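Given below, in the form of structure tokens, are the structures.
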Structure P
Amino acid sequence: MLKITLGTQNPTKISALRDLLVEYPFLQNAEVISKEVDSGVADQPLTLDDTMRGAETRAKSCYSSDCLFSVGIESGFLEAPRAQGGLMELTVCAIYNGKVVHYGFSSGFNCPVELLAHIREGKTLNDAAYLAGYTNNPNVGAAEGIIGILTRGRVTRKEYTMQALRMALIHVEREII
């Protein structure tokens, strides 16, 4: 049996990976093993480098020699000087095969400035959404995510995560098939 390790216990990210595997015939029967690992970066990454490093650290930390590959997923920001508030939010996926890391990104969005004010005070996006009154769920990041709230359900956190996974799997699929 193929095994894929995932560096998180977040139910939305686990579900995204499991549901995505059916799109890839060579991965349909893979078992997903999730492990809680440290990202090695701040709870709320504020740069693309930190967000990528967090995803990579998660992937490498959960890798084992008996898995096909490991996956790290990290949501964070990238500097976008032209965007209102100067930051855009995105999700980064890193897939590690024991030798090489392949990255994929979700689409990005401009966070409302009232959320960015809380984030610049050291809060996570999850906490900022709760504090700013965007949600009554103190753990929205494990549910629809702020993206689900902002798009009124048109894009969920799970779908957003699946975008990043698909982009990272481009090179994995080419290597395996």
Structure Q
Amino acid sequence: MRKNDQHYIDSLLKTENQQLDRLHEIVRLSIEEEEMITRKLCETDESAITFGERLSDKVAKFGGSWRFIIIFMAVLWLWIIVNSVFLASKAFDPYPYILMNLILSCIAAIQAPIIMMSQNRKELKDRQRAENDYMVNLKSEIEIRNLHRKMDLNMEDQFQHLFEIQQKQLELMQQILIKLEKK
């Protein structure tokens, strides 16, 4: 009986070692996949931004603000009042305000491409953010898959142990029956 028990314990230890080896393999693969995804997520290079890109971002930020609109409206009203009221006879830009229209057109012609450059950069950032979101989702999916593998492995081993225990119980019952029959 002791030899049988020793054999059973040895087989259980062997099974446990195999299960641990499989779990270690799953964990190793999971860590490799996570490192690859994490490395990809951390690869944002902000130092590659040029002076022109930083400038276009600042111009777009200021040009799309209420502060710019209020200042611009104040300058326009000041221009009109100075040329119409204070310098009525000697105005440098009389009523149709042709010079003011020329300046406004030049500002619009310069500001529009700068804002477009900034929007292109924002689009690139959004695309990068979407890719990062995808990578995070992928990382979560990998983790869930690995958890499923671990759970399946544990359930498989539990069933195997239960069957072995049941087999051991049947053997013990057989031995008890044999002993009872001998009496």
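Quick look at the values:
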item: Origin of the derived value -11500 (helix-only ellipticity at 222 nm (-39500 (n - 2.57) for each DSSP H run of 4 or more, over all residues; to 500); candidates P, Q); result: P
item: Among P, Q, which structure scores highest (criterion: mean count of other Cβ atoms within 10 Å over residues 67-74); result: P
item: Structure (P, Q) behind the derived value 1.0 of distance in nm of label points 7 Å out along Cα→Cβ at positions 51 and 163; result: P
item: Comparison of P, Q - label where Rg/Rh (Cα atoms, Kirkwood Rh) is highest; result: Q
item: FRET efficiency 1/(1 + (r/R0)^6) of positions 19 and 123 (r between Cβ atoms, R0 = 41 Å, to 0.05) derived as 0.90 - corresponding label from P, Q; result: P
item: When relative contact order in percent (Cα under 8 Å, 6 or more apart) is computed for each of P, Q, the largest belongs to; result: Q
item: Structures P, Q, by distance in nm of label points 7 Å out along Cα→Cβ at positions 75 and 91: label with the highest value; result: Q
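Bear in mind that the values in this text are calculations on the coordinates, not laboratory data. What you see is a predicted model, and the numbers here were worked out from it, not measured in a lab. Cβ atoms are built from the backbone, for glycine too; each structure is taken alone.
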